[in-house]
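*Asks:* Each structure below is given as structure tokens.
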Structure P
Amino acid sequence: MAKRGKLQTTLEFALARTIISGLGVLPRPAAIALGLLFGRIAYMLPGGLNRTGQRNLQLALPEKSEAERRELLRGCFENLGRLLGEFSQLPHATPEALRKLIEYDQVGLAHVRAAEKTGRGIIFLTGHVGSWELLSFGWSALEYPISFLVRPIDNPRVEEVIEKIRTRFGNRAIDKKSAARQSLRVLREGGTLGILSDLNTHPHEGVFVPFFGRLACTTAGIATLALKTDAIVIPTCAVWDKQKSRYFFYADAPVELMRTGDHRQDVELNTARFAAAMERMIRLYPEQWLWIHKRWKTRPEGEADLYQ
């Protein structure tokens, strides 16, 4: 991480606090509307994020027309804007208000309840689909607190503000850089751990597995944790349902762990199964995924850069 000057840290903090608090004082509909406006403006601006989104959609969904891919990318930016507006409301959100805002998939909830009865640790396998912030925040307010892995924001003052909101109802953030011991303890004690699993990973931290028909370097940590603790891995996300004007908590059936007796092979095999589960969720809600991230940036040795 590059060293940050005091002035840069202060200015970034002031900007973040102004945006969050400025949207936060508005009624929720107005905050969401303004967030959506920000997203639509960002979509229309030329730049690297837009180009990355277009390229990702070409790589992942070549069967779609150019017009369909543009619409999905527009949805991606709008989803980020909605997430910003929604996040600004969390400092004063009440469980009663959240209960009206979030609808739990009863089939998915049954998967979670069955896992809870085993007494084993649970991993919420999720990604940047829908409102990932509301997924963990809402669960802590309406069900029980969980732990989740995060990469701290480079600006410590901004990180402090964000973490205070995320942990308001008892959630616990675990720094990804030193997560192994704490994560193992959470799962071995029968706790629940949320992990975002859909970002590009460096080769020393991941393995190459298929994702939308292309090899993608994917974190091996989730499979390692699950194999060591026999945790139950449940794919989850919280997506916006436009027709109902509510968020829908989706949970798939647990991903069965495969064990061959070869640890390295087991990690790769289960990582591939987790990536496939993540892909299924994204295909269900493609307009709500983070297409502007360079998911296929890390390539196997000898392969060309897909983003040049």
Structure Q
Amino acid sequence: MRAIIANRLGSPEVLELQEVASPVPGQRQVLVELHATGVNFSETERRRGIYATPSFPWCPGAEGAGEIVALGPGADSSLMGKRVAFWGPGSTVSGTYAEYAAVSVDALFHLSDKISFDEGAALPLQGLTAYGLAYFAGRIREGMSVLIHAAAGGVGQLLVQMVLKQGARVFATTSTTEKASLVAGLGAEPFSYGDGLRDRIAEATDGRGVDLVYDSIGKATQEQSLSLLAPYGELIHFGESSGPAGAIRPEQLYDRSLKVSAFGLITERDPDAWTKARKDLLSWIEDGTLKVSIPLRLPLEQASKAHRLLEGRATTGKVILYQGAS
């Protein structure tokens, strides 16, 4: 099969299209013929060796959508031919920058004909992350105020919609007027980064600040995120695209009784809750109450271009690689 392979750490150009053997599904796995692959910022970090350095040769990706074409031992025979999407950590999924992937049956989203493969590939990782933030980590209440950094990104757009769905007021930071217009279209109130953000948020909240900040940026925004919080507010870290956030000292928190926490997507914990999350996400996509943004589709062989655009913050929503004819 055709696959994108990296043999060393480095720039996007280390991603090369090669012919490799197709994966063989193991115990309770299926083989999926991929039609669409989701590209994620974390894969650019792994390629650069920022975290979880891969073993080489490495086929990136753990997210995709397609049709089941073979079954491993213990996989239900009724799965053959089904349309599915998936995301899974570690050994549960083989690399998805490829034409085929071996996938654990526990990682599957079962797609109806109403959901395209592109939508399926765009949903799992970012959808589950946003769901966990909005429904497990955030404790959203009607009428509370929430600020979401990097709100025009894939997770950000989904998180905006899920927080609004629960009756909160959403402030959204963006880096361009185009991105501001995008999040405003979702129902959020856009704010630009930079000096004066604290004052602008204070003015919008009658001097109170926000109840919750979701921060995927880390080092560059941590101090400002804390400054935006109202008394008893909470900062939730879920990424560090600008570098690791700094250490928190309790004396920074006493004056307003603030909380600082973090969210990591670990679906092996409480599997029943994550099964419900998958069903909810698919239901919302089908009924139109949740929309995924897919502004850019590239052929598999242009994976390096996808990485360059992601690293350059030149994208919104989800970037998809497609296999075969468009």
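*Asks:* Supply the structure label, taken from P, Q, corresponding to helix-only ellipticity at 222 nm (-39500 (n - 2.57) for each DSSP H run of 4 or more, over all residues; to 500) with the calculated value -7500.
*Replies:* Answer by label: Q.
*Asks:* Further, regarding this structure: Given 23 as the derived value for relative contact order in percent (Cα under 8 Å, 6 or more apart), which of the supplied structures P, Q does it correspond to?
*Replies:* Structure of origin is P.
*Asks:* When you work out mean projected area of the Cα convex hull in nm², for residues 107-170 alone for each of the structures P, Q, which one comes out largest?
*Replies:* Max of mean projected area of the Cα convex hull in nm², for residues 107-170 alone: P.
*Asks:* Matching task: 1.6 is the computed value of distance in nm of label points 7 Å out along Cα→Cβ at positions 163 and 219. Pick the structure from P, Q.
*Replies:* Here the read-out was taken from P.
Bear in mind these aren't lab numbers, they're just calculated from the coordinates by the rules spelled out. Keep in mind it's a predicted model, so treat the numbers as computed, not measured. Cβ atoms are built from the backbone, for glycine too; each structure is taken alone.
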